[in-house]
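Down below are the structures I want you to see.
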Structure P
Amino acid sequence: MEKSPTQAVVDIGGVGYGLNISLNTFDNLPAEGTPVSLHTHTYVREDRLQLFGFSHPAEREMFELLIGVSGIGPNSAQTILSGMSVADLQRAIHYERVTELTKVRGVGTKTAQRVVIELRDRIRLPLADTDDAEEEPQQSPEDPLGEEAAMALEKLGFATSAARKAVAAARKKQEVGAPTVQDLIKGALRER
């Protein structure tokens, strides 16, 4: 097997098959020359034939859902899967977080809205069975300070799940007393 961030060449019986892959799949691939098993999707149109490889079945399923959305082709779907983990993408769609989707390069507001509208009823939680699908710590509705701190971290460039995890960890380490939003943000930044 040979690999690059966007493609893997897998040797099957002496024939090398080029598979387009996402960055998430690339991160999960073993060293070159090591045997590997990938879940594939064959994309066939009158003008092209492409193979796509995925390290987890959940990523392939999400890819297939994405290419079913009007205006999203296989390359756009791969870009989206490279920009977010499957779990984060499922959460963004399920909770209708359009702005989170627009943070992926090449995804505008209209495309993100279309993804949410067309897929929100097809995404079910609990999340897909992937290695990175641990449950996102949720701020309770009674924790507006935690929610505000998480939103501030997102504006600083944190992914939503990372911001929520950092705020939850900062909240646990807080001493007795009511922390302010600034205290939670500072504590969360120390967690990183």
Structure Q
Amino acid sequence: MRRFIVFFNEARSDPFWRDPMKAGRMDIVSNVIIHTFFLSNAMRGNVELHLILNGPRDPPKHIEMISNPQTPFSKKDVAELIRIALWKYEKKKRKVEALPGVFVEKKSFEEIVEEEEGPKYLLDRSGKSIWKVEIEEKPLFILGDHIGLPKDKLRFARKKCDEIVSLGSVTYFTSQCIVILHFLMDNLGKDIEIWERK
């Protein structure tokens, strides 16, 4: 299982929005989901994505997405899938499986990092080159959005992670970082599972 936690500073934590770009850059959240799960004419299995939405009106919201062939995925309407998931939580006000493989609850970044077991890797430009690090099985990669992790979250993650790793001196989009991590894991032959899309 490949696991990712991504913290979004401004992404809306409620369903009361329509325009993804005006919803705390929910378009960036959508790109992260697409690059985590989608391949050309295929989907990745064996992947778990944790999205922490810290924008208004009800932060923090934790959306957990686990590879599931029943998830009604389409690259064209990922943002709407997120909004539907947030609506399902809004109605129940407790943890819900909003869609197959998509769970929503009110939980903090710190709680998720604490709960997840196994090797943890924080992506930071000041870290050790990832090409020189031996990635263990079932890795958990922790990333920030275009703003980056807030200082308190960064300090916490540094304490909890086994290794702080860098993709180099170039600053990539968060979604691109995930593609690079997938590329690395694919070439290491770790946790590869691909489903053809019909």
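Please treat every number below as a calculation from the coordinates, not as lab data. The model shown is predicted, which means the values in this text are computed figures rather than measured ones. Cβ atoms are built from the backbone, for glycine too; each structure is taken alone.
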Comparison of P, Q by mean count of other Cβ atoms within 10 Å over residues 2-9 - largest value held by: Q
Computed 27 for relative contact order in percent (Cα under 8 Å, 6 or more apart) - originating structure among P, Q: Q
helix-only ellipticity at 222 nm (-39500 (n - 2.57) for each DSSP H run of 4 or more, over all residues; to 500) from the coordinates reads -9000; which among P, Q: Q
Structure responsible for 3.7, with distance in nm of label points 7 Å out along Cα→Cβ at positions 34 and 146 calculated and labels P, Q on offer: P
Structure with the greatest value (metric distance in nm of label points 7 Å out along Cα→Cβ at positions 106 and 170, set P, Q): Q
Mean count of other Cβ atoms within 10 Å over residues 26-33 from the coordinates reads 12.9; which among P, Q: P
